[in-house]
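Enquirer: Each structure below appears as structure tokens.
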Structure 1
Amino acid sequence: MAIKFPSDAWIKEMSRELNASQSYYQSAKDWEGDFTFVVEADDTYDATTYLYLGLHHGKSPDAGEIQQLDEKGAEYTISAPYSTWRKVIEGRIDPIQGLMTKRLKLQGNMMMVMRYPKAAKEIMACAKQISTEFAE
């Protein structure tokens, strides 16, 4: 059954996928830093949604939809319109390329994120495993 993006259920499934992924663990075992993903309204999606993903040494100990940007005090924030997030999840935009071309806007230490490109790719590989329902 497909899970609606963005939603609490979707980000929790992402966390579950990360925790089950040996490839993600290997690529991020030295990583510390949580993310808030800001899904901005656009022509397809009419709300702004905040998704929190806790990441710590190759695992995701916490995840959920939050009500405001600073609710969890994440070290990193990545913002983009809904349609851009959809392309990232579907694999049509590489997350690192999206950051470099500013299609995804990062708040936080860009140099630290750039040290872990394989981890970013593994996160997206896990996202692709989720049967996702998108707004049309």
Structure 2
Amino acid sequence: MTFSEARRSARRRRGMLARAGGAAAESAVGAALAAEGWVVLARNLRTAAGEIDLVAQRGDVLTFVEVKARPTHHEAAFALSARQQRRLLRAAEAALALHPHWMRSEIRFDVFLVDAAGRIARLENAFGES
């Protein structure tokens, strides 16, 4: 195996591990939401503007959920860039266009931070005005 092939192989392995860890974090967040009475309407919802990790509804509140898994909550909190926030906003608009029956009186974005120990922290209405 050449050096270049070894690098590609290592990168592929890291990508697979990251995807598996992200999927586990999303499942944990989905379970936490369900335990709080939220109904998960979609997981890994793909739109023309991008993917939304989870869409959940409880009562008259709809939340678009972004899950960030990193070794610490601090690292996870800084993993969501302004560019990603804009992409999520566009993806949410596309999702509502595809699913107009999801419209609720309150629509927000929650970011869930998952650390290496599996602890979950929520930033509720993360993109809202303070």
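Read the figures in this text as sums done on the coordinates, not as results from a lab. Bear in mind that the values here come from a model prediction, so they are computed numbers and not experimental data. Cβ atoms are built from the backbone, for glycine too; each structure is taken alone.
Enquirer: Among the shown structures 1, 2, from which was the value 22 of relative contact order in percent (Cα under 8 Å, 6 or more apart) calculated?
Expert: Derived from the structure labelled 2.
Enquirer: Can you say which of 1, 2 returns 29, 17, 14 when semi-axes √(5λ) of the Cα gyration tensor in Å is computed?
Expert: Computing semi-axes √(5λ) of the Cα gyration tensor in Å on every structure in 1, 2 gives 29, 17, 14 only for 2.
Enquirer: Given a value of 0.2 for distance in nm of label points 7 Å out along Cα→Cβ at positions 29 and 53, point me to the structure among 1, 2 it was derived from. The partial results should precede the final answer.
Expert: Details: 1: 2.1; 2: 0.2.
Comparing all candidates, it corresponds to 2.
Enquirer: Thinking only about mean count of other Cβ atoms within 10 Å over residues 77-84, which of 1, 2 has the largest value?
Expert: 1
Enquirer: When helix-only ellipticity at 222 nm (-39500 (n - 2.57) for each DSSP H run of 4 or more, over all residues; to 500) is computed for each of 1, 2, which one produces -14500?
Expert: Checking each candidate, the match is 2.
Enquirer: With distance in nm of label points 7 Å out along Cα→Cβ at positions 5 and 109 derived from the coordinates and found to be 2.8, which of 1, 2 does the value describe?
Expert: Details: 1: 2.8; 2: 4.3.
Derived from 1, not from the others.
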